[in-house]
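The data blocks that follow each hold one structure.
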Structure 1
Amino acid sequence: MSRIGKKAIPVPAGVTATIDGGVMSVKGPKGLLTLKLSDDISYDVQADGIAVTPANDTRRARAFWGMQRTLVQNLVTGVTDGFTKKLLITGVGYRANVTGKKLKLQLGYSHDVDIVVPDDLDVKTPDNTTVEISGADKQKVGQLAAEIRRWRKPEPYKGKGIKYAGEFIFRKEGKKK
């Protein structure tokens with residue numbers, strides 16, 4: 001039995017949610033997000049919130065219940081507040097710079113790494129070792145952050161590489177003589 005699924009999702013003022021043809025659309029100040037709905041779950045949009053309940057008593061419906069509620073919650077949060085991921089770059093000569101819709105990374109390779117930023121995401125570099133990715137869609141923000149991090153994952157000896165803010169890197173001791 002899902003504990004998170006039992007909670008109704010509050011819809012703040014200025015946000016509208018509609019269901020049409022198996023797709024939920026949530027519109028707010030930061031844009032419009034859509035979600036393809038599962039047949040095993042029933043969704044009830046009311047003035048004060050959105051209720052998510054299993055449509056039947058199958059194992060699949062109970063398994064999807066909490067996840068579908070969280071996906072709908074992410075839509076509402078995305079159009080009101082948005083999501084942000086912060087990446088920290090550590091290493092001598094490792095830098096990041098944004099020019100227009102391109103993120104240029106210098107990560108110790110013989111070439112610079114250019115990453116094209118999607119139109120619905122915003123990337124900022126407050127300094128040359130910090131990258132902030134923000135947008136309304138949580139999945140797209142996380143995906144771009146993972147693609148950037150994949151270019152140089154943090155290594156355990158010196159800690160060089162790209163890591164998420166708040167991520168703990170398990171450090172190893174080097175060789176002993």
Structure 2
Amino acid sequence: MRRPFRAQTVQKEGPRSNRDIRVPMVQLIDAEGQNLGQTPTQDALAMAEEAGLDLVEIVPTANPPVCKILDLGKLKYEGQKKAAEQRRRQKIVEVKEIKMRPNIDDHDYDTKMKAVRRFFDEGDKVKVTLRFRGREMAHQELGMQLLNRVREETADISKVEAEPKLEGRQMMMVLAPRA
């Protein structure tokens with residue numbers, strides 16, 4: 001069956017193996033890991049078939065390419081296992097937001113700080129947002145003092161990733177947990 005005009009060729013995933021290896025000579029490593037030196041590709045394929053295994057291109061950039069006799073299914077399975085393990089271990093860092101007002105009460109402030117510490121323990125970043133309403137904009141220094149207080153209280157467990165800055169009626173600062 002012919003491929004339709006200008007259709008994309010199908011790219012196989014993983015290393016080339018068996019009949020896909022189209023070079024005349026390969027550097028061959030057998031199933032036990034012994035280097036057999038340069039071997040014609042046809043002879044290497046015959047040896048792989050005789051062992052009931054596959055001829056797999058390990059280092060395609062070498063001259064001649066390095067091929068090994070091994071079980072391709074097992075190689076792909078182990079690769080999938082490694083990838084799954086890496087995905088499982090990977091921690092996605094989220095940015096949690098804590099919203100405050102410049103004239104926040106002490107108890108409310110303590111509750112917010114407990115949440116900030118919990119977020120750091122979970123390994124997340126924290127964005128502290130201070131919202132100004134009405135005439136509070138005239139006292140931005142109060143907001144700056146509050147953000148500096150947050151910074152000082154969390155200095156031992158966090159580092160400042162984004163310095164406090166005013167955007168419209170909000171003042172923001174981003175803190176990241178210390179590694």
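Each reported figure results from applying straightforward, stated rules to the coordinates on display, with no laboratory input. Since the model is a prediction, treat every value here as computed from it, not as a measurement. Cβ atoms are built from the backbone, for glycine too; each structure is taken alone.
Quick notes on this one:
- A value of 15 for relative contact order in percent (Cα under 8 Å, 6 or more apart), calculated from one of 1, 2, originates in structure 2.
- Each of structures 1, 2 was scored by Cα Rg over 2.2 N^0.38 Å; the highest score is held by 2.
- Origin of the value 0.65, where FRET efficiency 1/(1 + (r/R0)^6) of positions 36 and 148 (r between Cβ atoms, R0 = 30 Å, to 0.05) was derived from one of 1, 2: 1
- Winner on FRET efficiency 1/(1 + (r/R0)^6) of positions 68 and 92 (r between Cβ atoms, R0 = 30 Å, to 0.05) once structures 1, 2 are ranked, highest first: 2
- Distance in nm of label points 7 Å out along Cα→Cβ at positions 44 and 100 - structure with the largest value, from 1, 2: 2
- Comparing distance in nm of label points 7 Å out along Cα→Cβ at positions 28 and 60 across structures 1, 2, the highest figure is found for 1.
- Structure from which -0.49, -0.67, -0.72 was derived, log10 I(q)/I(0) by the Debye sum over Cα atoms at q = 0.10, 0.13, 0.14 Å⁻¹, for residues 20-123 alone, options 1, 2: 1
- Structures 1, 2 were shown, and mean count of other Cβ atoms within 10 Å over residues 52-59 at 18.2 was computed from 2.
- Origin of the derived value -11000 (helix-only ellipticity at 222 nm (-39500 (n - 2.57) for each DSSP H run of 4 or more, over all residues; to 500); candidates 1, 2): 2
- Read-out FRET efficiency 1/(1 + (r/R0)^6) of positions 84 and 108 (r between Cβ atoms, R0 = 41 Å, to 0.05), computed value 0.95, structure in 1, 2: 1
- Of the structures 1, 2, the one that 1.3 was derived from, the read-out being distance in nm of label points 7 Å out along Cα→Cβ at positions 4 and 164: 1
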